[in-house]
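Next up: the structures, one after another.
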Structure 1
Amino acid sequence: MQSIKLFMRLTSYINVNWKLTSLAYLCTILALTLNLAQPFIFSYLIDEVLIAGHQEKLVFLLTLFGSFALGSVVLSIIRTGLFRYLGIRHMLDLRDVLLAHIRRIPLTEIEKHGVGKYSALLGWDTASMGNFLNHIVVEMVTQWFTMLFAISMIFYMDARLGWITVASIPVLLAIPRIFVKPMKKYADGVRSHNEEVGTYLYESIEGSKEIRAYGLEGWERKKNQSMYKDLVAVSTKETLFRMFSGQTGTLAFSFILIAVYSMGSKQVLAGTLSVGMLVAAVQYLNNALQPIQVMNNFFGEMQQSEVAMKRIEQFLESPVEQAAQQKNKAVSIPFPGESAEVSCKQVHVSYEGTQILRDIDITVRKGQVAAFVGPSGSGKSTLFKTLAGFMEAEAGDIRIRNLPMNQMSRSDLTAHMAILSQDSYLFSGTLYENIAIGRLDATEDEIKEAARLASLQSLLDTLPNGLQTVVDHQGFQLSGGQRQRFAIARALLKRPDILILDEPTSALDRETEEQVMVQIKQAMKGKTLLISTHRLDIIRNADIIYVMDQGTVLDCGTHEELVGRCRKYAALVAGQEQEELLEKIG
C-alpha cells in the first residue's frame, strides 16, 4: 500500500510513457509465467519419466522445458531494456522539474543553503526515486505476481500445503513492520548527513587556497573525521536494522520450509502425494514465500525512498520568487515618454526578520546614468538584487518602465534588463559560447563586437584559438579581471534597456576600467545605466548619484551638488583622493 501511494505521488511530477510502461510490464508477466511453469513440467518429468518409466515423453517434456526457459530469457532481456530506458527518462524528467523549481525560488534561499542541499536533491534524492520507480516498483509487481501464481499452483497440487503457505504470509509480512520507525529515522539521518558531507566537500574544494594559505590541513582533517564519524554511526545503525529485519524473515522462512517438508513427506509415504508433486510444491513454496523476503529486504529501501520523496515534495512546495508567480505579458511593456525607467517609493526589504533596506526612494529616467555610492554594507548590492527581482520588497512600490514590479514575470524582467555583479560566472565551454549566452540568436559579428566593447581583443589575440578557447569550471585559467570583461561582453551583447552594474570592474586596473566604462556608456547611450562602485572617479559625470548608508538613501544629486552639501559623499571623495595620492607617492 505504501508503494502504491508513493508511486502515485511520484508520477504526478513526471511524464510517464504508459504505452512503453505497459509493454514492459506485459513482457514481465509473460516471462514470469513461462518461468513459473517450469517446476510443474519438472514434476511430470520426475513422475512420468523417471518413476513411471514413460521414456517416450522425455523429449517432449525437455523440449517444452527448454522452450519456456528460452522464451523467459528473451522476454526478460526486452523488459530490462525497456525499464532501463524508462528509468533514465523518468530520472531526467524529475531533475527537470527540480531544476525548474530551483530557477523559481528566491536567490537568497540558494545562497542561504549552499550547493550541498540542491546537489543532494538532484543527485541522492533523484537517484533514490529512480531506483524506487524502476527497480522497487517493478520488483514489487514481479514478486506479487510470482507469489499469487505459486500459491495457486500449490493449492492445485495439495490444499493442505496451500493453507500452510497462506498462513505463513501474514507472519512474514508483519516482521519488517516492527522496525518501521527506527529504519525511517536512521534513513532520514543518513540523508541529512550525506547532505552535510556534500556541502562540506564542496567547501573544502572551493576553499583549497585558504586551507593551504593558513595551514589548516590538520583542522580540516579533524573536521572531516568528525563529520564522517557521525555518518558512519547512523549509516551502520540503519544497515543493521535493515539486515535484522531481512534475516529475521529468513529464519521464519526456514521454519515454514521444515513444516512443509514434514507434512509433504508424510503424504508421499501415505501415497496421497507423488514425489514429483512434492518437489514442485517445495519449489512453488519457495516462489510463494521468497517474494515476501525480497519485499522485506526492499522495506528499508522503501523508507529511503519515502524520505527522498518527502524532501522532494517539501522543496517543490517551497515559495517561489514573486516574478516566477506572474504570467508573461502578451505585449511589450509600455513606456510613456517622460516616465521613470526605474523608480522606488518607500521600499523596505528584510531578510530573515532583519531589515536591510528602508525608505528607499529613487527615480532614474530613460537615458540617464545613475550611480550608487556608499561604504561596504550600505545596501547597494541588496538594492540591485531587489530591482532585478532576486529579492522581494516587503513594502513600497517598485516600477520598471512604469509597470509595477510585482506584476512582472521573470521573462518580462529579463527581456528589458541585465545585471552584472563583481562575481563573474563563466560556464564550461568556449569563450564564444560564454558571451553568446547574453543573446542566443546573436551573430558571430555581434559577439565579436561585444568582445571588442569589453576591451577583450588584446587578450583574444594572445590565445591560439581566440574566442574558441575552451574554459573549464568558472574559467579558472583566466584572471578575475578577464572573467569580468567576458561577463561585461555578455551583458552588452544582450542590448538591454536597463543595465545594472554592481562593482563590475573591481578586478580591473584603472586604465582598463576607464576604457571599458567608456565603451559601456557609449553602448548604453539613450538607455538606462545603474552602477555601483567604490571608484568614484568613474561616476563623477553621472546624471544622478545616490549616496547610501546603513540601508537607506542619504542624499542624491550631481557630483558637484553632493560635494558641497553631503558630508558622507564628501568624505568618500576625500578618502579616495588621499588613497590615489598615496599610490602616486608610493
Structure 2
Amino acid sequence: LAEVDAIANNPDAPSFANTIVPLEKSGDDLGNVFTYWGIWSSNMSSPEFRAIQQEMAPKLSEFSSKITQNDKLFARIRAIYEGDEYKSLDAAQQRVVWLTYDGFASNGATLEGAAKERYAAINQRLAELGTKFANNVLADEEGYVTYISGDQLSGLPESFVKAAAAAASQREHDGEYAITNTRSSMAPFLTYSDERDLRETVWRTYYNRGDNGGEYDNNAIIAETLQLRDERVKLLGYGNYAEWRLQNRMAKTPDNALELMEAVWPAALARVREEVTEMQAIVDADGGGFKIAPWDYRYYMEKVRQAKYDLNSDEVKQYLQLGKLREAMFFVAGELFNFKFTAVPEGSVPVWHEDVGVWEVTDKTTGKAVGLWYLDPFARPGKRSGAWMTGYRSHDTLGGVAKTPLVSNNSNFIKGAPGEPVLISWDDAGTYFHEFGHALHGLSSNVDYPTLNSGVRDYTEFQSQLLERWLTTDKVIDNYLVHHQTGEPIPAELVAKIKAAATFNQGFSTTEYLASALVDMRYHTVDPTGIDPDAFERATLADLGMPDEIVMRHRSPQFG
C-alpha cells in the first residue's frame, strides 16, 4: 500500500511514466507471497491451512479494495486514459492503460460514498464465501472415499486395481481398494466396474460433493453468493452479473453466449437419445431389467464402443504411458515453439511435494533460457481435483531485464505402485495436452508490461484446444504411443479404430458440459432473491429437457 500511496500522491501531473509504469512495478514482494499461498491452497491444503484461508480471505479482499478504491490513484489513471497523452502511446501502452482503467472502473472505483463502502463490504463477504465454498468441496473429496474388497473388482483393469490398492494403503486401509472422490478415480470405475450397486455409490458420492447437508454443504453459500453478485453489479449499473462478466469476453453479451449454446443444445439432446437407445438395447438383451441411469452411462457406452468400433478403451490405455506422453508434449513444443525441456537435478530447485518434477526450458537454437516448467501429476489428500495450469512468475521486461516465466501443470492422475507405469485414458491424454497448451502460452509470453500477460479468458481456451490436436498426429502416435510392457508401437489397426470413434459419445460429452453452462447462465441472469440452488438447478434442467440419464458435468455445489 505504501507503493500505491506514493503513486497516488505524486505531485506531478499524471503520466504513463509516473503512474502506470510504477503501478506495473509495484507489489512484487506480495505477489511472491500470493504464489506460495496459491500453491498451498490448491496442492497442499489441510484443515489447519483452510482455517487460515477462512480468516485471511476477507482481509485480503479489504486490502485489494484499498487499491481499487483509492480515489487519488484512480483520478490519475482516468486522467491518463482520457487525456491527450493516451493518443501518443504505442498500442501496447494504450492496452495497459485501458486494462488498468477498466479493471478499476469495473470494480467499484467510479462509485462514491455509501455505494463504494457497500461494494467493498460485498467483496469481502464474497471472498469469505468463495473460500468456504472451495474448502467445503475439498473436505468432501477428502472425507468420502469408497473402500471395496477383492471380491468387488470385477471388470476393473489391472492398472486401476493396483492404483486403488496403493491409494488404500496410503490411507491405512491395507488389503482394500480405495475409490477416491476425484474424477480421475470415479470415471474409470464407472466405465469398467461390473458392480452396478457400487457404481451408484461412487456416482452419488462424487456428484453430491458440497451437497450432502451439514457442515460442508454449499447450497446456502451459493444462494448468498448469487444475491451479493447481483447487488454488486447493480451498484455499477449493470442489469445482471452475466452482463458484467461477459463485457470484455469474446461473447460480449449474455444473449450472444446463449444464442450459441441454444443452437447446439437440441442436436446434443437428439444424440443422447440415440446413445441411450443403443445402451438400453444391450441392457435388455442381457436381461438387465432396468432403465439406464446416470451411473450406467459410462459403463454401457463402453460396451457400445466395443460393439460398434471393436475398440476397448483399456486396450488403448496400454499405449498411453504418462511418462511417454510427457515426452510427446516436449517433442511437440520443440517442433512448434523451438523449445527444449531438460530435467533439472533433483533438489536443485525447491518443490512443494516429492511428486513434483521441474524442467528447464530453453530455445533449441540459441540455448537462451525461456523459463521453468513444473509438473505435479498425481492426486493426493489436500489437492483440489481436476487439471490446471498455474503461472508462478510471468514474463516482462519492465525492470530492464527480462523475467523468465515459471509455470506449472497440475493434474490428478492416480499414482500406481512403485515401479509401475501410470496408464491414462485417451480422454485424459487429450486433457494433458490441453493443459500443457496453457503452459506453453505462459512460456511463450513476450511482453514488456505484466498486465499484458493475461489474454481474454475464453480465447485462451481456444489455443489449448488447438494443441490437443497434436496428440493425433502421426509423429506423436508412431513414436510415443508404445506398449508399456513390450515397447511395441501402437498398431495401425488400433489407431484407425481410435480415429473412427473420434466423435463417439459426443451426445454425453456435449450435453453434460452445455447443461453446466446453461444453468450457470440462468443463475446469473435472473433475480436471485430467495433462490434455492438445489431446486433451481432441478427446475432449470427440467425446463431445458435434460435427459434423466445424464447429470451436468459441474453441479452447482461443486464448481464455483
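Nothing in this text is a laboratory measurement; each read-out follows from the coordinates by a stated rule. Treat the numbers as computed from the prediction; the structure is a model and nothing was measured. Cβ atoms are built from the backbone, for glycine too; each structure is taken alone.
Listed values, structure above:
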{"item": "At a computed -21000 (helix-only ellipticity at 222 nm (-39500 (n - 2.57) for each DSSP H run of 4 or more, over all residues; to 500)), which of 1, 2", "result": "1"}
{"item": "Origin of the value 15, 52, 30, 3, where P(r) over Cα pairs in 10 Å bins from 0, in percent, for residues 430-533 alone was derived from one of 1, 2", "result": "1"}
{"item": "Parent structure of the calculated result 12.1, given that mean count of other Cβ atoms within 10 Å over residues 54-61 is the read-out and 1, 2 the choices", "result": "1"}
{"item": "Which of 1, 2 yields 70, 25, 23 [semi-axes √(5λ) of the Cα gyration tensor in Å, calculated]", "result": "1"}
{"item": "Origin of the value 1.4, where distance in nm of label points 7 Å out along Cα→Cβ at positions 390 and 414 was derived from one of 1, 2", "result": "1"}
